[in-house]
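Next come the structures, one after another.
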Structure I
Amino acid sequence: MDLKLTNKLALVTGSTAGIGRAIVEALAREGARVIVNGRTRAAVDTAITDIKASTGADVLGFAGDLGTAAAEELGRQYPDVEILGNNLGIFEAKPFEDIPDEDWMRFFEVNVLGGVRLARLYLPSMRQRNWGRIIFISSESAMQIPTEMIHYGTTKTAQLAVSRGLAEAVAGTGITVNSILPGPTKSRGVRDLVESMGKAQGMSFEQSEKEFFEKARPTSLIKRFAAPEEVASLVAYVASPLASATTGAALRADGGVVKSVV
């Protein structure tokens, strides 16, 4: 299927690894010009080299922490982004009573305001061309708040509110705004977390994965971590002109974790 993304300029934040990188590769294979983002120049350059080798595409880059005001420099360097993939996010497992105000503020700053700033930055140019895609990479944790990281889940719910509100604000235009809700996905951070938890109990990753889906996410229907590419394929479709009737939606790529028919 041709997603009609040739020469569309896309930015995917937090995209040197994991889901973000898989999204970059999916968009690049469809002909989009994609900007890879990471906090360091070295990480961005390495990702660009690897992605060019695997896709043959001409990939761009921006090094900077987009959980902060670095967005201003990004806007000067790339003012005409047509597809915005707000993937940047942080997470950690911590008991609720041990989460200080500083952690709550840090999670909100990165997970919510990071995407808000970029949407605010690129919405005017999208309005001018009457076309654009804004996609928030949220989580199934937005709908089923995990007790082990309530602060994370809360920020993911906030992303759904921002996404829906922004979709309402651009009603009747060629701009769509959606959220994607991955379930547990074998990104670098998740793999490291599961492996460290397993080692503490003398278990392999495979054993830890099985226990995770038995105890922590028993509602999963696939009973495994999704691959980043499985999430990226949905994002690529939503980013495309073919998805013009899909907006204001929270689309699940959660492996059936959320026990709901809607």
Structure II
Amino acid sequence: MLQRLWARLGKSSPQPAQPLSSDNVPQHVAIIMDGNGRWAKNRGLPRMAGHHSGMKAVKHITMAADRIGVKYLTLYAFSTENWKRPKAEVDFLMKLPGQFLEIELNDLIANNVQVKMMGYKSDLPDYTLDAVEEAIKRTANNTGLILNFALNYGSRKEMLEAIKDMAAEVQQGQLTCEAIDEDYMSSRLLSSGIPDPDLLIRTSGELRLSNFMLWQLAYSEMWFTDVYWPEFTEEHFYEAIREYQRRARRYGGV
């Protein structure tokens, strides 16, 4: 785990200011990392500076999640709608995965983290896709925390593509309508093989899902904060976990 890295660096792992229950840690945490641009604007900086600072927060929260026993951490890195942003900003965002992995990949490998990607590869620049696929390949045998980047991801497209594929299979006699249930639908999504999120965190004060894991979040607990992503610390993360642990998940029951 990431504590080993901190130990080698001669640093103690930051611990929660208040205790967390080890019996009720969410297995899967998903985060909409929002507010980079506004964080930069408030400081008189270009939006790209906010995205760069947000990249640093990814490392801190990955360590925090691993430290308390989270098994899956899904980060909304770039949506299918983000292509509408100015070209200069999109180009900068496409370079961030390579920059992050160039700096952090060896540490992720040393700490048994497995990198995955959930999204549409066809539209990504070669330099972005090459960096991500190299990280996926080099961490494929790791058995610790799964760090899942939602990159060029959109939930409506994900569901439509799954429905179209299933409809074609029904037409061709390869699938029956009766065989399509919730489990089967889940297996046809980009998140196949990863359990639905137990907890969704969104930073920056926005209170919406922004086309993120709409099927998978049906019974997830949600936690929103006004803190911008570049300012989101380990203690903010632990605050979200404590709130999760105070809630009772009934899944429609009593």
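FYI, it's all coordinate maths here, none of it is from the lab. Remember, it's a predicted structure, so these values are computed and weren't measured experimentally.
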- Message: With relative contact order in percent (Cα under 8 Å, 6 or more apart) as the yardstick, tell me which of I, II scores highest.
- Response: II
- Message: With volume of the Cα convex hull per residue in Å³, for residues 19-58 alone as the yardstick, tell me which of I, II scores highest.
- Response: II
- Message: Given a value of 61, 49, 37 for Cα extents along the principal axes in Å, calculated from one of I, II, which structure does it belong to?
- Response: II
